[in-house]
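Just below sit the structures, each encoded as structure tokens.
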Structure 1
Amino acid sequence: MNQTPDKKVALMIAMLAAFFVPFMGSSVNIALPAIGKDFAMDAVALSWVATSFLLTAAMFLLPFGRLADIYGRKLFFFLGIVTYTLASFVSAISPSGLILILSRGLQGMGGAMIFSTGIAILSSVFPSNERGKALGMTAAAVYLGLSFGPPLGGLLTHYLGWRFVFLIHVPLGLIIIILILSKLKGEWADAKGESFDLLGSLTYCISLTALVYGLSLLPDNIGITIALIGLIGLFGFIVWEYNSPSPLLDVRIFQTSTVFAFSNLSTLVHYSATFAVGFLISLYLQYIKLYTPQIAGMILMVQPVVMALVSPFAGRLSDRIEPRIVASIGMAMTVIGLSVFSFISRDMMLSLIILNLTILGLGFALFSSPNTNAVMSSVDKKYFGVASATLGTMRLTGQMLSMGITTLIFSVKIGRVQITEEYYQQFLVSSRMAFLIFSILCFLGILASMARGKIR
């Protein structure tokens, strides 16, 4: 890959930011039992420590992606890092579970600015024949963050307390801020001068919030009502965007590009089926297997390490072979891994857990960067910000659905109680049910992945 200094700088900063956010997410998973004990949070409330981040990130991805296309991707990337760093500090000093959940929501806003601009900046800097490798290296950084998160989060939680899991991200954020200000030159605003769809943005944010909050209240009738209001609002958003002269999301892209439409659908399905794996296995290892946080973190490290090692290869492969082929093979491997975990039990061998995490890591790596390459290669450069934001929205919406499915199962099978020994069997039943649903979802995702067609 022929890299100019600008390319090298952009790639380095994008990789650091790509490491930064998932590092937080995976380390927080390990700290959840300690957080739950400290604040006396039940299983459902504990899931909101993860879900609040995902909700606000998904809410603001599209608006921030569009604003970045208009006013500058570097500007919003910088604001995202600043917001995320500030929210990390607030999370570290949170006096209650509610404040922690709210500060995680603020992190999600920062994450939305980072997610909607990082890939778009790389896509602006790198030509199409080099983009797959650059995206693969960025994906590797994501998975390195996921890799280091569990063991380091476990060590910090065990020896210093869960608050240091958040506190350690403050100096990391400051380093990235300094690099952006001193090294990242230029600005990218390919839609400069165009209008921003404020009404569409408000409709989207409110509707998505209603949908997710409603799902968290199921099976109560009020939950069904709020979720339906959210769905109706999202349908109204799509109709509005279709007829808007300056849409937040140009939905016609989904009509004109089969690759774009089905690649995004594949992303939604894949993350719906996989995101809760780290959450469930972290709880399983600490509650059922009685491992310490640092040991559980070392075990969970297996999956992202494999993802980090394989992702650059998968990205380069998608520059040579049709991305849909590589991505679909990855989804098939993920189905195998999820199916094995649908039989999880008290006496499941540790070797089988590690082997299965390896399979999931390989499947995830083969899917992720080729799928991203397919999305970004299917649109004109003026839509890079929106395309990146759309992809990120599908990813985060999928992650929310994954946690939503898990939270719903917990609500029905366990109830609003802390997970103690008397509820371990209900936890196992809930986990098996979740993994079975995820297996079926991911199998259906293979069909969407193969249906996307060719990009070259």
Structure 2
Amino acid sequence: MKRIIIILLAILLVACIDLGIDYPDDPDFEPPQMTRALEWIRANPMFVSGLSVSMGEPPSDFVNTYFNDFYATAVHLWEDGLPREADAWAAAGHPSFRFVSWVKSDGTSADGGELIGGYSADVQGRIGFQIGDEPARDCLSLACAINNLQTMEAGVNAVRALDSNALIYLNFQMSDYVDDVLDYYGEHVDGDIISYDHYTRSSSAYEALEIFRHAGLDQNKPYWRYLKSYYNQDDPDAFTESDMRWNAFSGILYGYTGHTWFFYNIGPDHGLDPALFEAEDSFNTSPTALWHIAAQINIEMYNLGRAITQLTSTAVRYIPLIEWLQPKETKNWEAGAGNDPYIVDIERSNENSLLEFSVGFFRDDTGEFYFMLQNVSHTHGSWPVSEGGTDTIRITFDFSNAPQETSRSSLLTLNKLNGKVETLLLTQSDGNRGYLDVTLAAGDPILLKYVTGAPFAIR
């Protein structure tokens, strides 16, 4: 009865479903041309942070906990973070200290009003600066969004003139003008990175994931994102571990190389409550259970990031329970997606399963093929994936046309728990065909590579 109801509802909805833009795969892969930002991505751990909003100057033990136990690779400061907050983070003396800071649209700090807080070029630990935020916010026209963007452009130029080596970027949001705004950014603004925020756990998240991924690849820029870790004070919303895992790892699957929890903790009068701490505006409050979940996710993002920072996303596919309910801006998988040469089938091992999953395809700079699968089930997802849990995906391969040195019996995987490359054995049906059953918890991914004799690309 349940499956009949699903089908009937799908038929009713199909007329209003928009499958969105058909972004093409790149049929002739070439490694990206190295820019200042891509060189930084290749050379450094994946950017994993929490935004510290108007928190003041932290004590050393707070800083040490942030890097040692939350497993962040950099601190992310708000527009009032320079210079005093950043100086206090630096003064703690943690060897992993690095920072990104927001500044106002003109490049000045809200603390004191000086350009990048009065810092000179190449100050200790500086990664870069986010100039302003969300140029299309509250805009009812494209002209309004472009005007805001041009103001930020002047801020970008001012910061660039002062600190030419910094990574400088803007953060965008979904809007009616998002494609035009991104086009203007790529054509006119001297930014290094594309960043965005879109705080939803529904299937509409995939539209944003693809739009900003596409812009990043088209503009040859790394692309970063914010992850939700707050409550609205007037509308508290529950979180679960599967929600947080799905949110973080969906970005990894799309090739995002920077991730910031919005937020870590927050000062008073911002209208939001922290999900990671028991109380706002305190360096002494206890972390919540969600803090520990986020910390574990950070470890896993860091480990997967050893490879993802070395790869280029070539395609993303979504395998829905019902194609008519496929999220906007996603495409269903078919053999050859991402120019993968060997996958001939991807299916649910249990035909009665409600499992939906994503597949991301990657190449390293030598042309080696990688792919990642994610169980997209999570507690507060769009129906029906909100009903899912741990499930198994079967991937079938045909190596008939593979070079002799390509293994027919095994694949490589990067273990997200320890960052080590491991071998997985296939179940072979004949000399050239075999399959791999992958069991994934809700929200979880797995990254795989063919065994060709070439090493797994990791930093």
Hey, distance in nm of label points 7 Å out along Cα→Cβ at positions 39 and 447 derived from one of 1, 2 reads 2.3; which structure?
-> 2
Where is distance in nm of label points 7 Å out along Cα→Cβ at positions 167 and 431 largest, in which of 1, 2?
-> 2
Source structure (of 1, 2) for helix-only ellipticity at 222 nm (-39500 (n - 2.57) for each DSSP H run of 4 or more, over all residues; to 500), computed value -28000 | 1
When percent of Cα pairs over 38 Å apart is calculated for structures 1, 2, the one with the largest value is 2
For which of 1, 2 does relative contact order in percent (Cα under 8 Å, 6 or more apart), calculated from the coordinates, equal 15?
-> 2
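Here, each number is a calculation from the coordinates, and none is a lab measurement. In this text, all values refer to a predicted model and were calculated from it rather than measured experimentally. Cβ atoms are built from the backbone, for glycine too; each structure is taken alone.
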